[in-house]
Structure 1
Amino acid sequence: MSGLSTHVLDLTGGTPAADVAVRLSRPGAGEALVQTVTNTDGRARLMDLESLEPGAYRLAFDIGAYFRRTGAALAEPGFLETVVIDFNLPDPPIPHHVPLLVSPFGYSTYRGS
């Protein structure tokens, strides 16, 4: 995959997290560059490599809405509502895959390939 992509995995069931709203933005820039939802495999292609610029980016995942939709046992309000990942792209930008492993009470991420 060239460009920027993400993959959300629901650790409570070991399954892809489908229909999670994802926003990509540049911190301090205001408007989202991309607003999308993950597909049935929990994946989303965000930007082609040619459209990426070096510097800071922010991914925001509406994970609270996802877990409420799945019927997960949550307190109200839930512990996690929005998971935000701030990361940087080098100059020149290279392909990046930013997975999110998530449960109702915690998450992890890494630079994937």
Structure 2
Amino acid sequence: MASAKEAAATVADVSVDVQALRDDLAQLTKQVARLLSAVGEEAVGEAKTRMRRMRDDIGESVSAAGDRGREALSDISENVGEALQGSLREHPYTSVGLALGLGFLFGAVWHR
């Protein structure tokens, strides 16, 4: 089971991966524009093929990044759940008081 730090690092990695995908797509768009202006129909067909391959690769990468993000969130929720259970066992009144206080704060903010 991953720690909260590892899960947070995984979420950060996913964000970095998504930004890298965006940058790659922007670069690919520039390359395709250059190709289209420099060569004829043959290059257009090749560019379309490359675009399809890149689209498929990006789709797979986004799917993998989504999977990693879901795993990280699952790990974080497990760690938070375990921490809450431990806190309830060790300090039941403090935990209940903290929950009531947080509920009051969220209610006050939500009400605005």
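Every read-out reported here was derived from the displayed coordinates using simple, explicitly stated rules and does not represent laboratory data. All of these numbers come straight from a predicted model, not from anything done at the bench. Cβ atoms are built from the backbone, for glycine too; each structure is taken alone.
Computing distance in nm of label points 7 Å out along Cα→Cβ at positions 67 and 99 for each of 1, 2, which one ends up highest?
2
If helix-only ellipticity at 222 nm (-39500 (n - 2.57) for each DSSP H run of 4 or more, over all residues; to 500) is calculated from each of 1, 2, which structure is the one that comes out at -34500?
2
One of 1, 2 was used to calculate volume of the Cα convex hull per residue in Å³, giving 97; which?
Structure 1 accounts for this read-out.
As an exercise: relative contact order in percent (Cα under 8 Å, 6 or more apart), calculated from one structure in 1, 2, equals 44. Which structure is it?
Numbers: 1: 32; 2: 44.
Corresponding structure: 2.
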